[in-house]
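Several structures are given next for inspection.
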Structure P
Amino acid sequence: MGEAMERGYGLIRDADFFEWQEKNIEALLARDPAALAYAIKRSCENKADVVSQDEKESGLRATLNLGHTFGHAIETGFGYGEWLHGEAVAAGTVMAVDMSHRLGWIDDSIVERVNNILKRAKLPTTPPESMTVSMFKSIMAVDKKVADGLLRLILLKGPLGNCVFTGDYDREALDATLRAFSKS
């Protein structure tokens, strides 16, 4: 369950799967065997498809890490073990979605749907209150996705099921997202 929600395959490449998750979240939370089997199968198919196209993680494969840059900052900022990985990535996904929206790359409905499904899954949608903008920035500056001093992020762009791995974004959108989700 956590991996399917955490990886966000529906958000980044499979809108039909995201819609299925929305309709079946209660069955997944109840650990219904058929629902879990389907979610695992669909997640594995999505991951295998991406990995087969990008075995060296040169671009496409990085999109599997939606929410991880923000999420890893949360984990690092609080020490591993304070937050579960999936919890940190869930909050990080909401932050990536927020930034995508601030850039004008997705509409309000996607933001609402992501927040709703994560809340229904009982996953956090905000980072810990004590995270500061400077904490996020200093931790994210050493993320493995930094290239030539530029932080590259996985962001949603276009209709549900589409994303980009890019360093080409308005830095003010990143700053605005960090301010919205953390202390100054």
Structure Q
Amino acid sequence: MKRPSEFAKSTILAFGIITIMYVPVCIMGYITYGDSLRDSIINSIQNSTLQQAVNIFITIHCILTLTIVFNPLNQEAEEILNVPLKFGYKRVLVRTTTMAAVVFIAESVPKFGPVLELVGGSTLTLTSLIFPTVFYIKLSALSKRNQKEQQKIEGEILKCEEMAFSEVIKWTPKVMLICCIFTSGKQYIF
């Protein structure tokens, strides 16, 4: 990011735009279908042509997304298996095997909804609430400790990235610690 100090603005703007896009769709879906609405709104649409069009567009979206989503996995597998970076049969074989494994898993699990809910719910909570708070506390404590150590050792800057949990608690201001715990834990309270 060009100006890291404006990260909060970009985050608020992004969440605001997403909210503005999703809330009206949710409200209109509920107003239109009421309590008869199930997990997928597609089954509630009565026009079969419209249902098929929606299914086709979702399929196209998923196929195009696979390239982006699987690329890191494929690159990691290629690195582990020492596959050359240039295009070749080994690369095609690794990527085909990865896709075959994904298709096998998708076809092997009859009801994927509960698995998706479990993984999605836990990872969403961790990546949006818990991890940012923990990383912020750790980086703040690390920065504060390094500043103190730098004052002690004038000539040589000591930057130690390892820090025990007890050290994190010691070097984090207590008000910040309480605020971060409250911020990450309030979803469980309310």
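Hey, mean projected area of the Cα convex hull in nm² derived from one of P, Q reads 10.0; which structure? It traces back to P.
Looking across P, Q, the calculation of relative contact order in percent (Cα under 8 Å, 6 or more apart) that yields 11 traces back to Q. Please state which of the structures P, Q yields 2.4 when distance in nm of label points 7 Å out along Cα→Cβ at positions 18 and 98 is computed from it. The structure behind it is Q. The maximum of FRET efficiency 1/(1 + (r/R0)^6) of positions 26 and 74 (r between Cβ atoms, R0 = 41 Å, to 0.05) over structures P, Q, that is, the highest value, falls on P.
In this comparison of P, Q, the computed figure -25000 for helix-only ellipticity at 222 nm (-39500 (n - 2.57) for each DSSP H run of 4 or more, over all residues; to 500) is attributed to Q.
Mean count of other Cβ atoms within 10 Å over residues 10-17 was computed and gave 10.2; which structure, P, Q, did it come from? Matching structure: Q.
No value in this document is a laboratory result; all are computed from the given coordinates. Only a predicted model underlies this, so the values are computations on that prediction, with no experimental measurement involved. Cβ atoms are built from the backbone, for glycine too; each structure is taken alone.
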